[in-house]
1. Out of I, II, III, which one gives 45, 25, 9 for semi-axes √(5λ) of the Cα gyration tensor in Å as computed from the coordinates?
2. Once distance in nm of label points 7 Å out along Cα→Cβ at positions 52 and 84 is calculated for all of I, II, III, which comes out largest?
Structure I
Amino acid sequence: MPVLVSTVEMNDLAQKLAKMKFNRAVWNVRRMDKNVRMDSWRNSVNYNELHTRFALPNKGLWITLIEKQEAFGLPDDRGYRRQRWKYVEARVEPMPESVRQDKQLTE
């Protein structure tokens with residue numbers, strides 16, 4: 001039975017993860033739940049956003065780490081600037097009951 005997490009705790013966790021660097025945030029998420037599962041890795045949702053989503057079935061949470069594209073440096077001879085992905089945000093959402101039940105049936 002998953003432990004239900006309040007909205008305040010989810011917001012606090014999202015703010016805590018947003019302050020970290022990307023790899024540190026991934027490490028912390030993986031340590032939060034014994035049965036953590038990576039649902040998607042750097043999935044392109046918007047044209048300049050990448051989402052990495054983790055499912056924490058024992059806590060009943062989805063945690064999404066968001067990276068945005070940013071240009072840096074001077075343009076080259078064709079006018080292009082180098083691009084990099086910067087970790088900017090974490091979203092913590094409750095896992096829907098239907099998804100939670102489906103995963104428990106398969107395990």
Structure II
Amino acid sequence: MNLKTEINIINHSLFQIIKTLIKIVSTGLISGAIILELVNIYGNFNDFHLLHNFNWIYWIGRIALISHGIEGIIAAYYARLQQKNPLKYSIYTFFVGTVGLLELKIGQEGKE
């Protein structure tokens with residue numbers, strides 16, 4: 001696919017709806033993973049475990065937090081290259097995930 005075709009797909013109205021839903025769900029799940037991890041850390045310090053039998057939930061949350069953290073670092077790097085605020089874009093991309101990187105890339109290609 002060429003660049004114009006990719007931009008036409010991304011600017012399609014159905015894609016915009018899907019992108020909005022991904023942002024909402026991703027923000028909620030990442031916030032939940034942060035809260036769950038904080039509860040787990042608090043529980044370890046006070047010798048109680050909220051979800052002792054569901055240890056796999058903690059690991060899924062940790063993997064999501066790490067991957068979103070890496071995406072946030074990448075977004076900060078690319079935002080700095082585009083003379084934008086790296087902190088703003090890294091936090092935004094941390095919560096919304098790959099959609100934030102996609103928006104940052106499309107913003108860069110729109111200027112060229």
Structure III
Amino acid sequence: MKILGIQLNKKALVRWKIYIDRARMYIGYISFIMIAFMFLNDFKNETIRSFLDDNKLISYPAMMVVFLIFSLILGRLDTKFGFRKEEMRNASTENPVLMEILEKVNRIEKSR
């Protein structure tokens with residue numbers, strides 16, 4: 001089926017979904033930066049607020065580095081505790097292509 005000259009089939013829809021998922025990741029980075037700036041702008045304490053306003057060229061990049069380091073630490077802990085590995089293991093059991101490959105490997109091993 002074609003819509004506006006673009007072939008619509010399962011393969012094209014999956015490819016578009018992958019593109020959207022990749023874009024979502026980058027949008028997540030942008031939203032992370034926006035949240036960091038909102039956090040910095042939301043300080044009500046006059047001392048902190050005046051310090052941030054007087055030293056924007058130092059304090060804002062410094063806080064971004066702190067947020068980045070904090071994110072890296074969280075990512076490292078996620079990897080260390082094995083959450084990502086377990087998540088991938090569970091996701092792979094839902095993938096029919098990987099399950100088909102696993103079944104073929106198991107058949108090959110049984111035939112030995």
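1. Structure of origin is III.
2. II
Laboratory data are not the source of any read-out in this text; all were calculated from the coordinates shown. Nothing here was measured: the structure is a model prediction, and the numbers come from that model. Cβ atoms are built from the backbone, for glycine too; each structure is taken alone.
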